[in-house]
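These are the structures, in structure tokens.
Values quoted throughout were computed directly from the atomic coordinates according to the rules given, and no laboratory measurement underlies them. Just so it is clear, the structure is predicted and the values come from calculations on it, not from any experiment.
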Structure 1
Amino acid sequence: MADSGIQENIPLAGYSTFRCGGPARYFAEPSTGEEVARLFEWAEEKGIRVFVLGNGSNCLISDDGFDGLVIRIARNMSSLSSEELGAGKVKITAGAGLPFARFGNYCAELSLTGAEFACGIPGSCGGAVFMNAGAYGGETKDFITKVSYWDGAEIRRLDGSECGFGYRTSLFEKLNAEGKNVVILGFEAVLPKGNKDEITALVDDLRSRRTASQPLDVPSAGSTFKRPEGYFAAKLIEDAGLKGFALDDSGAQVSPKHAGFVVNNGGRAKASDVMRLIEYVTLKVYENSGVRLEREVRLVGDFGV
């Protein structure tokens, strides 16, 4: 695969919003679904594992890195276009590597309503579909009409209604959890036109609320835990007396600004430091409330768990 662009021993900390983690044994950034398929074939021939990485905003990468092939779906697959459908609706087509915030801003620029919440989400479009990203009452599933993906054998397209979207999950996430090869390549979304001033005001309001309530100036992976049914993770953590808590001076800390975020102060903490804190918070919240928090952050590489 001389034209595959496969690189070796690439540090991954810079590709993660947590700003920690070791190197990938092999690393590639494909441009098409066909290239994705060929990379998987190459990995299978070598007998190595594959991890598909987007914007790195919802994962914690092991200090040992990933002993396999990391396929990063990013700038090479970040197309964006629009098509008028009539009746006040517009179809947006986006590549999986496009920043989800760019998609949200593009919709706002076109006076389309329904994707305002996306403007502040740091992940990629592919990641947003994979986990049905959402915020402030909006979810990715609200406007997705089609998803294109590689299923381990061929490139397929599914209607949004067939994607099994749920709270921070999708058919693709479930298939991945079962060990099946699934790579999201892009999506189509249909949104209605709205009032430009109202859309701009909402985007500005959500951005201000996010800035005021979340530690956006410190490396993190966003919300560390999923919201337990009937509860809020941040409230449970705060009630356990852990807001602002740190086990040591490694840099890993429960944010004093938002208890739902574990942060990496100065980017100096190792992944193992972050993981120890996550496990400690999980234990203490369970002891205090009887609620077992579930990680929203995905683990990449070996953590011994």
Structure 2
Amino acid sequence: MTQHIDDDIDWHAEIGAAARRLGGHVGPFLRETPLWRLPAAALGVEGAGEVWLKLEHLQTSGSFKARGMLNRLLAGDIPEAGVVVASGGNAGIATAAAARHLGVRCEVFLPGVSSEAKRQRLRALGAQVSVVGEVYADALAACLARQQATGALLTHAYDQVEVVAGAGTLGLEIERQAGAAPDAVLVSVGGGGLAGGLAAALAGRSRIVALEPEAAPTLFRAREAGEPVDVEVGGIAADSLGARRIGSLAWRIAQRHVQEALLLSDDAIRAAQQWLWREMKLAVEPAAALPLAALHSGAWRPAAGTATCLVICGANVDPATLG
């Protein structure tokens, strides 16, 4: 059944179109990432029920972003100037990887908060890299100016229909792999493209729990204010979750289909990141550890007999920092 989540975008159709576009690139570029179904105790969590880990950090380019960025590039013609994107790192890496896959030019604008590991990865992919300002908003302003000057295709990190729809294909993949939608999905939020895509894909079938660092509460503050607002951002996950304002598309979806928004401390995020490495040998960036941090800290407690899916969203981390 078609889900009309807002007045002018048929997300059921958009996500279906994205799945069809991307389907021909699974293998040559995209990967179907594993879904681990574990008893809660295997993750150090009290209580009954299953916890599913969607290992999307094993996706091409090291994050879920590859889905949305490739969908954006495939959805229309790419000009001779190529593509341009502003990013804390992951969206840029995904855009650069998709551009190389399709044989087009790519320019990426990064903020100063971006990690050196992500900068090196971008250069290895052949992207032209410019570091501008300190936070994502600074890089975005420079990116928009460059796009106006060159006519390159703008790929937004989280606030374009094709990008959100591409992220939504992750929800369809989880449901297909498991044979059913999970009762709850725990997902990290920066600009909200992933949470919005999952909420659109799983509307009416899964409870979506949006997770943010205390130092970057874009959705949480928007819900308090009743509208998107600018926030100060920082903390351990700022290079991935450093948007100053929730994306307009994610906000529209979230008002109807994101049931909870929770904040987590940097200490809890770091502890979960280290636990995933120490106990499961999963090398993930801080943004990917928020779902487990929500369980370990008690911010989210799965109900008995339910299935809770943790989206492990990115792996662009310097292994030396895992200790």
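Given a computed value of -8500 for helix-only ellipticity at 222 nm (-39500 (n - 2.57) for each DSSP H run of 4 or more, over all residues; to 500), which structure among 1, 2 does it belong to? Computing helix-only ellipticity at 222 nm (-39500 (n - 2.57) for each DSSP H run of 4 or more, over all residues; to 500) on every structure in 1, 2 gives -8500 only for 1. Given a value of 1.00 for Cα Rg over 2.2 N^0.38 Å, point me to the structure among 1, 2 it was derived from. This value belongs to structure 1.
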